[in-house]
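Following are the structures in question.
Quick note: the coordinates plus some simple rules give every number you see, no bench work behind them. Note that this is a predicted model, so its numbers are computed, not measured.
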Structure 1
Amino acid sequence: MERRQFLFGLAALSCACARSDSSVVALVASSLQPWLETRAALFQLSCSYGGSRNLVLQAERGAPASLLLLAYRAEVKNFSGPRPFASNRLVLVARRGEPKLKNGSTVAVGDPKLAPVGRFGLEAMERLGVQPAWVFTRDDRSALTLLETGHVDLAVVYASDLRGRNLGNPQVLECSAIDYYFLQRAGDSKGNAFALWLNSAECKQSLQEFGLVVRDA
């Protein structure tokens with residue numbers, strides 16, 4: 001499963017690289033896609049979205065990416081130290097109404113081996129003392145698709161994933177801090193414009209409107 005997702009990621013990355021020689025290739029956590037995809041063209045970003053752990057694996061194996069935007073802190077060879085820029089919340093949601101969680105409930109979440117949301121989900125359920133029947137997916141957005149199509153009872157996702165979706169009332173779950181980190185390839189100036197914008201008031205406002213909490217480095 002992990003190898004298959006890695007190969008899918010490489011295929012998507014190859015397409016991104018082929019779009020334009022002047023483009024800036026960025027590997028981006030899938031939970032940031034709705035926020036970034038409308039702005040990527042402004043910075044000539046060719047984005048490949050996926051689970052953060054899989055993105056790190058791609059970068060470590062030589063993927064020609066200039067930027068990384070990850071949903072967990074990772075040190076990646078040949079990249080700058082991870083800089084936090086935003087935080088999220090973990091929530092439990094049903095298709096309608098309040099989420100009714102019990103032992104054995106089918107709960108979709110991103111695979112912990114591929115996406116940090118899965119690790120946060122496992123931690124949250126351990127804190128609650130509940131043992132659901134987990135359904136692991138490629139990422140948090142895939143988990144929401146299973147919920148919306150009625151294949152699972154509940155889903156554990158990031159709060160920002162719920163924007164624009166007609167679902168039940170989310171329940172905030174307790175877990176470790178969920179922070180997003182920015183990394184830039186050492187000696188690569190292609191992503192400088194985006195790196196500067198990430199510190200701007202305009203960017204911080206857009207993150208807040210997306211439902212994230214702005215973090216300062």
Structure 2
Amino acid sequence: MSQAFTRRAGLGLAALLASLGPLAVVLPPARADTGPQIAFEVPEEGSVSAEEGAAAFGRIYEVVSHPRCANCHVGEDNRPMWSGPSYGQARPHGMNITGGESRIGAETLLCSTCHRTNGDFDTDPHAPPRAGLDWRLAPVEFQWFDRSAAEICAQLSDPGRTGGRDWVALAEHLTEDAGHRGFVLWGWNPGGAREPAPYSLETHVQDILTWGAAGQPCPAE
């Protein structure tokens with residue numbers, strides 16, 4: 001369902017309710033472009049040692065394998081995961097939820113049915129989280145859940161599996177998403193007493209750049 005159609009349907013509902021009595025309907029914004037603007041300088045390739053690059057990737061892996069990031073970076077089964085300190089043993093999202101091949105749940109139940117598009121991350125514990133971009137699974141090529149550091153490093157090094165992005169474009173992707181109060185920024189501000197991803201968004205962006213300038217060194221299998 002397009003955003004334009006969603007808005008027309010919402011306005012139609014508001015008009016209907018208004019005709020029934022003195023009620024007010026407030027629709028959440030489709031986007032909330034009020035996130036931080038993160039500036040960075042791109043280091044020259046080769047200006048960083050392989051050792052520094054490897055250390056940076058170690059921190060990158062801590063972030064992308066964390067539940068705040070990995071739970072929606074899943075494989076071809078299209079099943080988001082529930083994992084982390086408050087969930088005990090990792091398990092698929094409850095209620096038999098699947099993102100489908102669309103990765104937005106279009107085939108069964110849209111992710112946005114519960115995960116509202118709203119840049120206010122502050123939700124009650126165990127309430128569906130939300131972000132300033134429409135909720136969805138990451139592309140299947142970007143699977144992180146249950147993947148090793150070597151597998152994820154090879155993936156991030158391959159523009160064929162990153163939507164054509166090299167290491168500089170990956171850093172730009174992170175900052176652009178954060179500017180829309182999207183999933184990247186949510187990972188460090190998840191609300192609902194959830195554990196945030198480690199380090200900080202700024203540190204993660206710098207680690208991507210450090211790793212890239214070092215030649216994108218990867219750990220052994």
Structure 3
Amino acid sequence: MKGFAAELSDELRAGILADLPEIDLIADEALRRQTTDAWAIALSSSSFRRVRDIPGEATPGSLILKEGGQDLHLRGVTRLAVGHLDYFAGAFPQAEIDRDIVIAGGICHDVGKTFEFDPENQRRWNADGSRYGWPSLRHPIYGAHVCLLAGLPESVAHIAACHSPEGNNVRRSLECIVIHEADVAWWRIAAASGLVRPETLTPEFARMFDPRPLRAA
């Protein structure tokens with residue numbers, strides 16, 4: 001890993017692979033390892049031990065899932081993105097989209113939430129936002145930092161940095177566009193399906209649709 005040295009345990013890696021099995025869809029062995037490394041670095045530097053322990057929210061307090069953690073979102077975005085890839089590969093084989101970069105980007109696009117959602121960080125920022133900012137770094141910025149520490153390609157760090165509104169200030173790569181669109185679609189579908197706590201809907205989503213009631217258990 002470039003610029004970072006740490007003991008990343010086999011137990012930590014096993015938990016990541018269990019929570020994010022789509023990592024195995026990455027064909028390139030080195031990229032698979034770097035993707036796992038990124039999550040291992042992020043988790044080892046946070047209060048969270050598993051990806052599934054990170055709250056299932058878009059940002060802290062916004063679009064909170066009624067059930068489940070961040071692993072569901074990461075897996076869902078990655079699978080939506082792979083669906084886009086499969087369609088375009090079949091319908092337009094002349095279109096060149098890097099499948100491995102899209103998958104690694106889907107898995108790692110929210111790796112920075114280990115920092116933004118960390119309860120210790122939230123307490124510090126809430127105590128004195130004038131000193132630290134609130135948050136001091138949003139998850140796309142911290143996520144790009146982690147990706148680069150893990151030795152991931154610049155194209156994956158770009159996805160982490162620019163899948164959110166931060167990307168509106170640059171020209172996104174094609175692979176980043178795929179993840180950005182899958183990310184937005186996942187949250188809209190989840191919210192419209194009634195999977196998000198209604199009091200945490202964003203004003204944009206509240207104007208856009210009425211969430212459908214869930215089926216009775």
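Computing relative contact order in percent (Cα under 8 Å, 6 or more apart) gives 27 for which of 1, 2, 3?
Details: 1: 27; 2: 30; 3: 23.
Among 1, 2, 3, the structure yielding 27 for relative contact order in percent (Cα under 8 Å, 6 or more apart) is 1.
Of the structures labelled 1, 2, 3, which one yields 150 when volume of the Cα convex hull per residue in Å³ is computed from its coordinates?
On the way: 1: 115; 2: 136; 3: 150.
The value was obtained from structure 3.
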